[in-house]
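Novice: Next up: some structures, all given as structure tokens.
Every number here is computed from the coordinates shown, using simple stated rules; none is lab data. Quick caveat, the model's predicted, so the values are computed rather than measured.
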Structure P
Amino acid sequence: MLTASLALAVLALALAWPVPLALGRASWPARSPATALILWQAIALSGGLSMLGALLTFGLAPFGTDLLSALLGFASGTIVAETWHLLALGAALLFGVHLVLNLVVTVIRAEAQRRSHAQLVQLLSSPMADDPSARLLDTPAPVAYCIPGALSSVTVFSAGLVDLLEPAELRAVIEHEKAHVAQRHDIVLVVFRAWHSSLPWFPIAYRAQREVGLLIEMLADDRARRSVDDGVLARAIALVGSGSSSGGVSGGVSGGGDVSLAIPAESSSPQDVRSRVLRIARATPLPTPLEALIVGASGALIAVPTVLLLGPAVVGLVQ
């Protein structure tokens, strides 16, 4: 148990700092945002499991040789443990409850804010003539975002955006928004927002939230590239991005705003807008074998803490 605790602690430390820092600095995620998003999710899940597992296995070490026997020994109350082990168990319990409660609170707040924002949009906008599910705001600012929902979603555009873009460019923005809705990017963003909310002092949690937001924008860009030329999409991103960077987009998200309200068509960060435009012009897809290798590594990241926690107990039951 102590060996498993040490291994989990080392893995948690690696996933808390050097691994996400290296991934955030890497250039390859722009070439395959879907693969990079899988890896970010694996890092977050494996990191959480490792943190909890390291505390839990250290705290239960005096009570048994594997997790199951240790839990039974702890429940029996016949073994007296040192204070350090009891403190570790208490920390594991508090940390686990803290993570779960933050996730629940974040989801509840996000849903309440989404409903409130959707109601405001219904009051302040009108249906678009060619798409009843889309709403048109009477504002000169180039605004475009979606408000995803479990049963229905609303896409919001502004009159300023419609006037600013050519028909092909507007179609690119529409396809971009459809990708956000179809792929339920809001769920991924809320989960990473909850992670950041749980660990506000943790700079990597903020970095992960920001990087995931940019990857989601790139995924939506790739959906739009199926319907319009790359040059058209790049112009649309640049035009809407220039408006949002001066305050055009409100209520939303992936450049570091409030992900609970909406997913805008463009990131509000000029640096992110530039990255997206340059990627369309220069980035080439990752080779399929390399993508498969990264996906496999993501699966391994989740498997390692799971095996360290449950493996000995499963072996003991089989034998």
Structure Q
Amino acid sequence: MRHAIFRTPITELFGIRHPIVCGGLVWLADARYVAAVVNAGGMGFITASTYPDPGRFREELQLAKELTKGASFGVNFGISQRSGVEDKFDKHRKIVCEEGIRFIETSGSSPAAILPQLHEAGIKVMHKAPTVRYGETAAKLGVDAVCIIGAESAGHPGMIMVGTMVQAALAPQRIKVPLVVGGGIGTGAQLAAIILMGGDAALMGSRMLVASEIPAHPSYKCRIVKGDGTDSKVVMHTFNHNHRVMDNESSRAVAKLERELVYDFGQYEPHVSGTIVRDAYTSGDLSRGMIDYGQGVVFANEVMSVEAIFDQILDEAVAAVATFKSRLLIGSNLS
């Protein structure tokens, strides 16, 4: 593990060595991957929705605790208004408290309803938002940190679709809690730029999909390595639920339904069911399913361990800072 290079409010909040956060990845952010992130000096989040069975969820948390030798890691809760989701969350929340988990990443809808419960249990909450405006709202609610993701992000980048470069510069002006920035991030130069703009850490998702600890079929990782980020599609505009995914048979079929102004969700269901994606990760058949796929895959050009990815990014960040310093005209008359 590299020695600490940066100290920011996020490294202090999470008690981590490096300002690198790896958000929850549905079906992929399991105990082994998250433990690898933590052991490399970052913060990772096990995705609760991957484990609908409470007993299985508890087992995964206990495995992560064993693999990290007691170091803290987090859990991701996707907040939804769908029927039954609240009950499932309540069961998982109780397990999180019983297992002594200290950090939660929330995403999706507002965390207002669950924030008091989590804070009462002594849990720190980072809310992930698709725009600075929503991030400001979350900060006013009292979350402990905010993550802003740009339009380049895989998964659900929101409906407004503002790019990361703009949001990374604007967010520090508006949000006065520890701040993470994500969306298309995959190099050390970007990490250094986020900190120079006033952010406190980078969030990476797509860049990490080639980590050797990611539990996915080799064919999937090969596809990521070959991808350049332009081979993604944003679909599900029809339902006000933008989804950036891999260009495959399913995403093209969904795009066609949207062009034809089809509003019957039943016609989308064969393409968007989450279990199809789970099976794709296992089988390596990537032709079907809404497979999250961000523009940051352009930087994921080799399968390597989480620690090796972190080392590369940190070395690049140091080089970027050195380049920046070499170009400063300190003492010159800039008038």
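Novice: Quick check: -12000 is what I get for helix-only ellipticity at 222 nm (-39500 (n - 2.57) for each DSSP H run of 4 or more, over all residues; to 500), calculated from one of P, Q. Which structure matches?
Specialist: Checking each candidate, the match is Q.
Novice: For relative contact order in percent (Cα under 8 Å, 6 or more apart), which structure out of P, Q has the highest calculated value?
Specialist: Ranking P, Q on relative contact order in percent (Cα under 8 Å, 6 or more apart), first place is P.
Novice: Match the computed value 19.4, 66 of Rg and Dmax of the Cα atoms in Å to one of the structures P, Q, and report its label.
Specialist: Source structure: Q.
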